[in-house]
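Structures are listed in the sections that come next.
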Structure I
Amino acid sequence: MSELPEFYFRIRENGAAVFRVDAQNRQRRIEMTEIAVINIRNGNVKPHGDHVLSDEESEVIAQWMDERRAVLADRDIDDIHRAIDYLNLTTHWVQSRADDTALEEVTDRLLLAMHDLRSVLVRKKADRIMAATPGLTEQK
């Protein structure tokens with residue numbers, strides 16, 4: 001049987017609850033003691049109850065937070081690639097299979113969402129071009 005990790009992170013919407021895992025007790029049962037709650041968005045780590053985090057626990061938590069942020073960032077970009085796929089599939093659906101009733105249901109919302117997305121993308125692209133081109137000034 002493989003060794004259990006010393007810490008367990010129960011994922012929550014904004015972070016995780018952190019537990020210390022103990023399987024070395026006399027009953028050979030797995031016991032998990034909550035030691036902290038993490039908010040991944042703002043970086044807060046709150047010890048649970050009266051628990052005082054050791055340096056080792058703080059280091060493990062910080063490492064987990066770094067790894068979790070990387071996972072979430074990877075998921076974000078993957079979601080965007082999926083959104084591009086969905087836009088292409090939606091275009092195909094509109095062109096080949098959508099009936100008037102279905103189109104009436106979604107057209108305005110799709111147009112507004114696409115207009116909003118396009119506006120933000122164009123502004124961000126212009127910002128990147130301006131930042132990358134020395135001496136270029138914005139003209140209004």
Structure II
Amino acid sequence: MELKKSEELLAEVHRNCQLALQSISDILPEAEDSDVREELMREHDEYEKMCGRAAILAKDKNIELKNPGPIKKAMMWSSIKMNTMTDNSRAHIAEMLAQGTVMGITAIRSSLADLSEDEEDEDIRKFAEDVLALEERFEEIWKRLIS
């Protein structure tokens with residue numbers, strides 16, 4: 001049984017969580033609204049837990065996970081700084097986070113859709129579905145904070 005697609009799914013979910021952690025870390029200093037800061041810290045904790053779960057799952061399955069490279073992180077940092085330089089309002093930050101969350105949801109759904117039954121590792125699929133559900137909850141929170 002070929003599990004390459006499951007490995008790719010785990011790598012995508014891990015990358016997604018790592019990018020979310022980086023984004024939150026980059027946005028947090030720009031956020032002045034206490035509700036936004038509190039939500040950012042809560043989500044950061046959740047993504048850290050998911051990164052830990054991904055690492056344990058990868059170790060158990062003998063899969064090597066890679067973190068996003070420094071160029072990707074620098075591009076995200078500069079984009080966030082540019083976006084918040086003129087507007088660091090609650091609504092604008094919530095909108096930025098909602099957009100990022102939607103990108104993560106789309107990437108995970110796409111990777112899940114690429115799996116066929118003979119390429120599926122049930123543990124990895126379940127983990128991806130857990131992260132997807134978490135992302136969907138976060139999306140709803142940010143959408144509410146936009147208005």
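Can you say which of I, II returns 1.00 when FRET efficiency 1/(1 + (r/R0)^6) of positions 20 and 132 (r between Cβ atoms, R0 = 30 Å, to 0.05) is computed?
Working: I: 0.05; II: 1.00.
It was calculated from structure II.
Quick check: 4.5 is what I get for distance in nm of label points 7 Å out along Cα→Cβ at positions 84 and 116, calculated from one of I, II. Which structure matches? Let's see the in-between values first.
Working: I: 2.2; II: 4.5.
That value comes from structure II.
State the single structure among I, II that was used to calculate helix-only ellipticity at 222 nm (-39500 (n - 2.57) for each DSSP H run of 4 or more, over all residues; to 500), giving -19500. Working shown, then result.
On the way: I: -19500; II: -28000.
Label of the originating structure: I.
Using distance in nm of label points 7 Å out along Cα→Cβ at positions 68 and 100 for the comparison, can you identify which of I, II gives the largest number? Numbers along the way, then the final one.
Values: I: 5.3; II: 0.7.
Looking at the calculated values, the largest one is I.
Comparing I, II, where is relative contact order in percent (Cα under 8 Å, 6 or more apart) highest? Working shown, then result.
Numbers: I: 10; II: 41.
Answer by largest value of relative contact order in percent (Cα under 8 Å, 6 or more apart): II.
Which structure, out of I, II, was mean count of other Cβ atoms within 10 Å over residues 76-83 derived from, given a value of 9.6?
Details: I: 9.6; II: 14.8.
Answer for the origin of the read-out: I.
Between I, II, which one scores greatest on Rg/Rh (Cα atoms, Kirkwood Rh)?
Working: I: 1.21; II: 1.00.
Largest one: structure I.
With volume of the Cα convex hull per residue in Å³, for residues 36-107 alone derived from the coordinates and found to be 99, which of I, II does the value describe?
Details: I: 118; II: 99.
Corresponding structure: II.
No lab work stands behind these numbers, since they all come straight from the coordinates. What you see is a predicted model, and the numbers here were worked out from it, not measured in a lab. Cβ atoms are built from the backbone, for glycine too; each structure is taken alone.
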